[in-house]
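*Asks:* So, here come the structures, one by one.
Any read-out appearing in this document is the output of simple, stated calculations on the displayed coordinates, not a laboratory observation. From a predicted model like this one, the values you see are computed outputs, not experimental measurements. Cβ atoms are built from the backbone, for glycine too; each structure is taken alone.
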Structure I
Amino acid sequence: MSSLKEEFINIYKSNIAREGSDKLLEWLETTDFFTAPASTKFHCACEHGLLMHSINVYKVLKEKYYNSREDSLESFTICSLLHDICKVQFYKVSKRNVKNEVTGAWEQVPFYQVEDMFPYGHGEKSVFLIERFMKLKTQEAMAIRWHMGGFDEAARSGGFSISLAFDKFPLAVKLHISDLEATYLYEKHTSAVKK
């Protein structure tokens with residue numbers, strides 16, 4: 001078992017005791033969650049990238065925003081570790097030709113390609129998959145649903161739902177900011193794929 005996987009499972013089991021959480025973890029074991037990339041070529045586009053990203057978001061969210069008097073560590077853990085389970089069984093490895101800058105020869109190199117077998121959106125897909133096993137609190141569902149912020153297709157189309165969610169549910173704002181910080185500050189140069 002990789003050290004990242006051990007870390008994830010330890011955080012998960014230590015902080016999440018909700019009914020169904022054990023079944024959800026068992027299901028994750030049957031998927032590529034623990035080996036999948038987090039993107040096709042950007043942050044954590046590498047083996048175990050999704051796992052790395054989930055743990056990074058947890059660390060940022062907990063360190064910067066968790067207040068033990070006001071917040072639920074279980075909620076923070078659920079949102080950060082599971083916000084991107086929509087990426088389970090989402091990528092496949094393909095090959096493409098890339099010119100070697102040193103030798104000038106063309107070489108086949110691996111890259112990640114999207115193969116969305118369940119096109120249900122992004123945040124809403126994560127909420128759906130989690131709730132097949134474990135009930136989410138409203139603030140958790142909102143945070144996971146809108147964790148992409150302005151990058152979400154529904155937000156880009158000009159709707160006001162994201163603004164209402166951010167106004168009513170501070171955890172949604174905190175998760176979004178933590179996701180951005182993990183992605184753009186902590187996960188630079190984590191792509192194993194040549195662009």
Structure II
Amino acid sequence: MSSPSHPRPIIAVVGPTASGKSDLGIELALRFEGEIINCDSVQVYQGIEIATAKVPLAERRGVPHHLLDFVPPEVNYTAGAWAEAAAEKIAEIEARGRLALLVGGTGFYLRALRQPFFPSPPTDAALRARLTKIRERHGARRLHEILRRLDPASASRLQPRDWSRVQRALEVRLQTGAPLSVGFG
């Protein structure tokens with residue numbers, strides 16, 4: 001993986017659960033003097049061990065692992081926040097003359113790093129709770145109807161069943177006053 005802003009290639013080991021990503025990442029890190037950056041959306045959370053396949057410290061064979069087990073579970077950690085943190089870790093690792101390896105199963109995280117999202121306001125927990133309540137009481141279609149009134153262009157691109165994106169478009173519109181379809185600021 002490389003981009004115009006980052007000409008040096010970065011190895012990304014991605015794939016489905018239990019496909020050997022962690023073992024391969026550790027082998028590559030040992031062979032090429034690398035450090036691993038976790039690229040799994042569940043493994044970032046502290047204390048969540050069941051079904052995460054976090055590599056135990058004793059099995060990491062001395063390879064440093066970053067962005068692993070560092071977010072409290074009550075925090076809504078976004079792909080955008082991960083991409084910013086990963087970019088910082090990549091710079092730190094490369095400044096030490098080592099190879100950065102992205103290892104994990106969350107392709108959305110990798111996409112967020114390669115193609116940064118638009119700048120958006122932080123999540124307003126109270127607004128999100130109100131919109132979630134509307135969705136739970138009246139269904140995802142109701143959120144889509146509201147979006148169609150406030151931001152017809154975004155509503156035309158999103159299906160009512162894609163409630164998470166519909167809800168985020170509503171959040172941006174209600175928080176900034178500008179439709180997501182034309183940006184804000």
Structure III
Amino acid sequence: MGLVEILEEYSRGRRDFTGIDLSETSLVGVNLSGAILDHADLNGANLSHANLSNTRLHHADLNGANLTHSNLQGADLQDAVLDGAILQGALLDQANLSHSEMTVANMTEAHLSEANLSEANLAAANLEQADLSGANLEIADLSQANLQAADLDQANLNGANLEGANTAGTLLNEET
């Protein structure tokens with residue numbers, strides 16, 4: 001099924017696209033809000049400025065995907081693979097990224113307020129100026145991550161690995 005067919009089916013009310021292969025596809029600005037894309041292959045896809053709010057992407061392959069300024073608020077990316085993905089300025093507030101792989105991902109200025117990143121692998125990820133306020137980072141691997149000027153106010157960092165992470169200028173659990 002090609003992109004045009006998927007968008008036509010979506011406009012008719014279909015939401016389940018489990019296992020779809022859209023690798024290396026340009027999906028700039030596409031609206032798939034509320035879709036089910038479990039096990040989807042979006043490897044290298046360009047999803048910049050896409051609306052994927054409340055979308056379910058369990059075990060989805062987003063390696064190297066471009067999600068710059070995309071809306072993933074409330075999305076469920078549990079066990080997704082986003083290694084090397086570009087999420088600059090992406091909206092991921094209240095998203096579920098537990099157990100996901102995001103090594104070397106570029107998440108500069110991403111909004112992850114109240115997101116669930118428990119047991120996520122964020123090793124060497126760039127989270128400079130990211131908003132992680134109230135996020136659950138319990139047992140997350142943030143080793144070698146760039147957290148410079150990130151907002152971690154009220155974030156749960158219990159058991160998180162911050163070895164070698166750059167935390168210069170980071171806001172950590174300020175009392176109000």
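*Asks:* Quick one: relative contact order in percent (Cα under 8 Å, 6 or more apart) came out at 11 when computed from one of I, II, III, so which one is it?
*Replies:* Values: I: 26; II: 21; III: 11.
That value comes from structure III.
*Asks:* Oh, and also: If you work out distance in nm of label points 7 Å out along Cα→Cβ at positions 27 and 115 for I, II, III, which one comes out largest? Walk me through the intermediate numbers first.
*Replies:* On the way: I: 2.2; II: 3.1; III: 1.7.
Across I, II, III, distance in nm of label points 7 Å out along Cα→Cβ at positions 27 and 115 peaks for II.
*Asks:* Tell me which structure, out of I, II, III, gives 1.1 once distance in nm of label points 7 Å out along Cα→Cβ at positions 139 and 163 is calculated. Intermediate values should be presented prior to the final figure.
*Replies:* Values: I: 2.4; II: 1.1; III: 1.8.
Considering all the candidates, the number was obtained from II.
*Asks:* Among the shown structures I, II, III, from which was the value 1.20 of Cα Rg over 2.2 N^0.38 Å calculated?
*Replies:* Values: I: 1.06; II: 1.20; III: 0.99.
Source structure: II.
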